[in-house]
1. When mean count of other Cβ atoms within 10 Å over residues 31-38 is computed for each of 1, 2, 3, which one produces 14.0?
2. When mean count of other Cβ atoms within 10 Å over residues 47-54 is computed for each of 1, 2, 3, which one produces 16.1?
3. Just checking, which of 1, 2, 3 has the largest value of relative contact order in percent (Cα under 8 Å, 6 or more apart)?
Structure 1
Amino acid sequence: MPKNEKISNSVIRRLPRYYRFLGELSKEGINKISSRELAERMRLTASQIRQDLNCFGGFGQQGYGYNVSELRSEIGSILGVDKQHKAVLIGAGNLGHAIAVHINFEKYGCKLCGIFDSDERMVGQTIVGQKIIDVDRLSEFCRQHQPRIAILCIPKSAAPQLCEQLIGLGVKAFWNFSHYDINLEHNDIIVENVHLGDSLLALNYGVSNSANKTEE
């Protein structure tokens, strides 16, 4: 459990990366690692790693380092991978379909319990063993299954009304691909905004900047 009540967002953002790197180390058969060695692999500093982990208690031992599997388990617990929060996916088009098929939700602490769409041509089709449900049945479904997370793969124009509905039904967190700024109206809701275009633009900037340096 965290030693401090308020953990900075930058520390929280690094936790999934620690979790992933430790998983890779475990697959390589590495049982223990020092903060210096972990820092070299992650391109961080050893002091940064120690500071981050100290926010949640002491995990390493002086002169020994970190037990890889134990540290990964502790970070996984902090991240809630053992919680299996129920999630619904809204929008079963190309993006929603790809997310449903390619994301191992249970690995990340979620259980995909329902997939919804408004297109009657898609309703009744099956993705990953689940039938797509008409979005008109969303309220009934949420009252019965009480999901905590919603994954929005819908147009921005459809998002405001749907968010109001989901929040009223007890949804507390959104994995948001819709580009609608949910926090404008609901600053107490947990939101992870995913802008694939922004990421591609940042990559394009890096390529352009590298090209400019080469030309100088």
Structure 2
Amino acid sequence: MTRFHDYRFPNETDAYRQARDELLAAEIELRRQTERVAQQRRELPDGGIVAEDYVFDGPNGPTRMSSLFSEGHDILVVYSFMFPPGETPCPMCTSMLDGLNGNAAQVAQRVSLTVVAKAPLDAINSFAVGRGWNNLQLLSAGGNNYSRDYLGENKQGAQMPMLNVFRRQDGRIVHTYATESMLAKAEPGQDPRHVDMLWPLWNLLDLTPEGRGDWYPQP
């Protein structure tokens, strides 16, 4: 068995060290596979041109999609927050956005980030204040077709937690990526896990002996 380092934790057994080295080999291979997939993602050809400069409801009034690209950035990430008009927001989306809010300032150093929901802007803002979301750009997509076009909702109008990536180039906006694994059948006993790479909660729990279990976070 390959040894990757010589450190031993206090009082650990030989059985633990052997099993941990086997796990470490698997973790290293997972790291390599994660980078291979990321490289494949980066090498995707451009998708479709965005045909409409969607107008969202923002804190400063009507906000066009083309204006969401911040200065110096040609990449825009848009997360569709499951928050239907007149209903309560999705607790799972809420949990994910709790974590993303903490890193939004650092994300903004590399790309533009926006969160959209179908609920009216005042309802979105009121909820955001209660959660302490002070770093996220939040917009209402209630007055346009963005959610329907980019799978923020299905054909029946049910909300979906899709994340999309867009690139601005040559005066046009091009779709480059979506978390489509949400649409593929999940493994038995699993959720789609399409945005888990963004979600500190599950990544932390996966490191523990009990793992995720069948528990879900509460609002």
Structure 3
Amino acid sequence: MHTTHRTFILAGHTVHHVTFDPTTFTDADLLWLPHHAELSKAGRKRKAEHLAGRIAAAHALPEHTVPGIGPSGEPLWPEGVSGSITHSGTQAIAVAVRYPDALVGIDCEAILPDREAREIQDGIINAQEAMCLTRSGYPFALALTLAFSAKESLFKAFFPQVKTFMGFEWARVTELTEKTITLALSHPAGDYPEGKRFTLIWQNNDTSVWTLLKA
């Protein structure tokens, strides 16, 4: 599969960004993964995305180690490392830090069209969060995409602790600024109580947003 790798800095961390051409993917490409047999029944799209994510993760790790795959599809990072992987469209992104118990979550999302954002907002945010996003002054579609992405980053960071699916109602947006978005837990999670706040860093371009939690 044809891929291109670059890096950029987000919240002081090196983020590894891989763009890929899924039309060039073949099943033979998966043989590069130690756990390729576990993907034998996956669809072609899933295989290509997974491969691109692991390529990004390998760039983020010493000696290009490839994270394994857990029972829920989560990446299994080497001992002493915490990290996160995301993919959206034809891009995959990974970040890794040398802290075994760190909360690390990264997410990338295509910016929603305004009409779609209005239609799906009730599944992502409540009325209070909607007011918060409106007060930020950002276009609603961008703000809602950031809320969606930030919650995804938070949930990815928490999964190693909670080992369960966290719906969008588990966290609420309390502030959106030029560079950060803050979430508060609506339920206890892991070692953290209800109400605990986490501030994520975000960036965007004309088509996508990126959010990163490192705590």
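1. 3
2. The read-out was computed on structure 1.
3. Answer by largest value of relative contact order in percent (Cα under 8 Å, 6 or more apart): 2.
Since every read-out is calculated from the coordinates, none of them should be taken as a lab result. These numbers were taken from a predicted model, which means no experiment stands behind them. Cβ atoms are built from the backbone, for glycine too; each structure is taken alone.
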